[in-house]
Structure formats: C-alpha cells, structure tokens
Structure P
Amino acid sequence: MSINEYQVTGMTCEHCERSVREEVGEIAGVEDIQVSAQSGRLVVTAEGDLDDAAVLAAVDEAGYTAVRL
C-alpha cells in the first residue's frame, strides 16, 4: 500500500474537488482519495506502488496542476 500527497493549484470549491476525485479515481489500484480545495491537498492511497505521472496527468485532465509533496 502506498500513500502519496500532492499540492493542487487552482481548486476553489466542491466542484473542483469532485472533478479531481473523479479523474484520479480512474487510476488502477486507487483505494482512497482525500482532496481539499481549501488546503489544496490531495492524498491518494493505493494498493502497491502509485504512478505519480498518472496522478499528475489525472489532475491535469481535471483542469488543475499538482506537484508531489
């Protein structure tokens, strides 16, 4: 199991959180997603190793940018 944390730029509301959650949720192996527009934090829990590039691409697809913390 891996837990990766990211800082997401551009989220301002619950709709933003939902968009990020939906895109990241499509990544194989993702078990839990915690996202906060207020703090800009995204915490992704996955079975096995999580591909950072896939998470960053999913956040980009949702319309935001992210960096791994």
Structure Q
Amino acid sequence: MSLDELLPTLRELDRADKLRVMQFLAFELAREEGALPDSGTHYPVWSPFDSFEAGNTLLAALGAENEHA
C-alpha cells in the first residue's frame, strides 16, 4: 500500500487511533535506528533518595536567596 493510499484512511481515524499510529511509527523508527535500549542491559538511574548532601546544598542555596531578598 502506498502512502497516497494510506493518507485518506489515516485522516478518518479518531484521535486515539491517530496517537496510536504515531506511537507505532516512532517506535518503529527508533527500532530501525537501534535507538531502543536493550532488554537485557541494566542502566543506572540516579535517585535523590538518601542524597543528603544534595538536600543540604539546596537548603543552603535557598537560605542564601532568602538573605538577599
């Protein structure tokens, strides 16, 4: 099926189905380009949990801002 044949059908879809088509196409493009993460690979994710130093830095910055206001 050519794009010219497909476009009229796509125009008739409701909003939800158009979004599903967009999601499908974006996923297909990412898969073809190898941009999807490997399912067996572990990727580190940073979390602010137990990040007391970051909290103290933020509090100091907020305190300094309040002093200048």
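Every number here is computed from the coordinates shown, using simple stated rules; none is lab data. Please read all numbers here as calculations on a predicted model, not as lab measurements.
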Among P, Q, structure where percent of Cα pairs over 14 Å apart as derived comes to 48: P
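Work out which structure the value -9500 belongs to, where helix-only ellipticity at 222 nm (-39500 (n - 2.57) for each DSSP H run of 4 or more, over all residues; to 500) was derived from one of P, Q. Let's see the in-between values first.
Values: P: -9500; Q: -21500.
The value was obtained from structure P.
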From P, Q, which structure was Cα Rg over 2.2 N^0.38 Å, for residues 8-47 alone = 1.69 calculated on? Q
